[in-house]
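**Student:** Structures incoming, each one as structure tokens.
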Structure I
Amino acid sequence: MSLFGQDRSFLHALPAADRRSLIAEGARRAYEPGEVMIREHDTSAYVLALLSGWSVVSVGTERGSRLILALRGAGEVVGDLAAVDLRPRSATVTALGAVEAVAVSGDRFRRFLAARPHATSLIMRQLATRLRSADVERRALASETVLQRLAARLVELAERAGRPADTGTVLELPLPQHDLAAAIGATREAVAKALRLLREQDVVRTANRTVIVIDMRVLVLLAEGRARPRAEQADESPPDV
């Protein structure tokens, strides 16, 4: 399961001339932390090409909570599905911090793709990657414990957005506990319990909106289900979503 997109983003995979052409098609927008950039079920069709910052892609659940599907950063595009199939938005995109983007209308984005088969191929590959990730996510929700899924998320965040420090790896994306819970399909209480266990085992250290991975080796083993915590305190059954 993965919160991140492909290693090489859509904008960075485009030839430089095509990248400049796409950006020239749109208007620059700035978003404040927590601001909704795209709203689920909305009928708009513009695409946002992210220039800087991070955004969170999420969907609402039947219980009134939300499930975080992905994190999208500079070089990626969001909103492309609605621009391609002309159906209502499938998810909400929210600025995690300050975000700068270029908004391109759906019509212009489709014309851009029609004139550039390479760009169309990149979008199709991006959609396929997201579909495969969703399949893996469903399996994880059905078969893995809260502790295992949390460990996997922390490993991914450390590898993709971590900063080496004397004490370990500092996660540069400051996701609060309720967002970590939404990212693994668990309750905030279950995530708090799992984090407490990881702290007690000296695997991670936490502070206000900060997580530091101290023992990456053990965290990877927990994520892969090849290790068990020394204290039998972990939730052994898949949680309700």
Structure II
Amino acid sequence: MKTAAYLLVLAILYSCSSPEYKICDFETDDKELKLYHDVLSELVEKHFYNGYLNQVITKELREKYPGWYIEFEDTTEFKNDLILLQNKLFKDTAKFETICYRTTLFTGPWKHGYSGSDDFVAMAKNDTTQGVREIKEFLTVFSSNWESVANTLAKPQTKYTSENFKLCTSKVVSCEKFFQSDIGAVSFSKVFMNEDNTKGLLYYDFMCGGKCGKGEIILVEFHDQHWTIKKTIQLWIS
């Protein structure tokens, strides 16, 4: 009797536990491709306004969260609903939305708010405004050779194309304009790695409409066989 009661309590506790995102296992011997793949997967699912969920959103959720894909609620209930939708969509390719992947940067990291210049290094040596100073300090914390970091982030990633990505919740396609895909269009810079290749810095552009988009520097870290985003520095948003 006691055993049955104990098992019932365990079942209740388990059923009440918070849902978790399913992880897309992407197997490859190319460690750099693994980094870009894992990062793109996380960006689509957690940073690109949930557009990838369009085909699995129920009528009830649309009524519960009007305009939720952009103006979402910062509540535990909402986050759990998102995770359950991700679980539902996972590997259901018939319901995948598409995201456009480009091998050229839309603007690059330094053209918004930095006098339209690609030469952030030259400007940062003399500019002491708070925004420039904070970016320089962030790059310096990652590497004493902050100039090399800045120059790396200004260069597009051209080694991989849309065909190299096999996401578990969306389809990556080749196109030039954001309106040619369902979610938007994204591009990456080259990645600057630390000495033991466990952390990296890279920049991405994301465009999702005429006045919808953003560009961020992201700090990524390799842990438990996957790359995850640990910090983002927003450079521009529209």
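FYI, it's all coordinate maths here, none of it is from the lab. A quick note: this is a predicted structure, and the numbers were derived from the prediction, not measured. Cβ atoms are built from the backbone, for glycine too; each structure is taken alone.
**Student:** Here mean count of other Cβ atoms within 10 Å over residues 56-63 has been calculated and equals 12.5, so which of I, II was it run on? Show your work: numbers first, answer last.
**Tutor:** Values: I: 15.1; II: 12.5.
Structure of origin is II.
**Student:** Match the computed value -9500 of helix-only ellipticity at 222 nm (-39500 (n - 2.57) for each DSSP H run of 4 or more, over all residues; to 500) to one of the structures I, II, and report its label.
**Tutor:** Numbers: I: -12500; II: -9500.
Only one of I, II returns -9500 for helix-only ellipticity at 222 nm (-39500 (n - 2.57) for each DSSP H run of 4 or more, over all residues; to 500), namely II.
**Student:** For distance in nm of label points 7 Å out along Cα→Cβ at positions 152 and 184, which of I, II scores largest?
**Tutor:** Numbers: I: 1.1; II: 2.5.
That would be structure II.
**Student:** Determine which structure produced the value 4.1 for distance in nm of label points 7 Å out along Cα→Cβ at positions 32 and 200, calculated from the coordinates; the candidates are I, II.
**Tutor:** On the way: I: 4.1; II: 0.8.
Among I, II, the structure yielding 4.1 for distance in nm of label points 7 Å out along Cα→Cβ at positions 32 and 200 is I.
**Student:** Rank structures I, II by FRET efficiency 1/(1 + (r/R0)^6) of positions 136 and 224 (r between Cβ atoms, R0 = 35 Å, to 0.05) and report only the one at the top, that is, the highest. Please list the in-between numbers first.
**Tutor:** Values: I: 1.00; II: 0.65.
Top value of FRET efficiency 1/(1 + (r/R0)^6) of positions 136 and 224 (r between Cβ atoms, R0 = 35 Å, to 0.05), among I, II, belongs to structure I.
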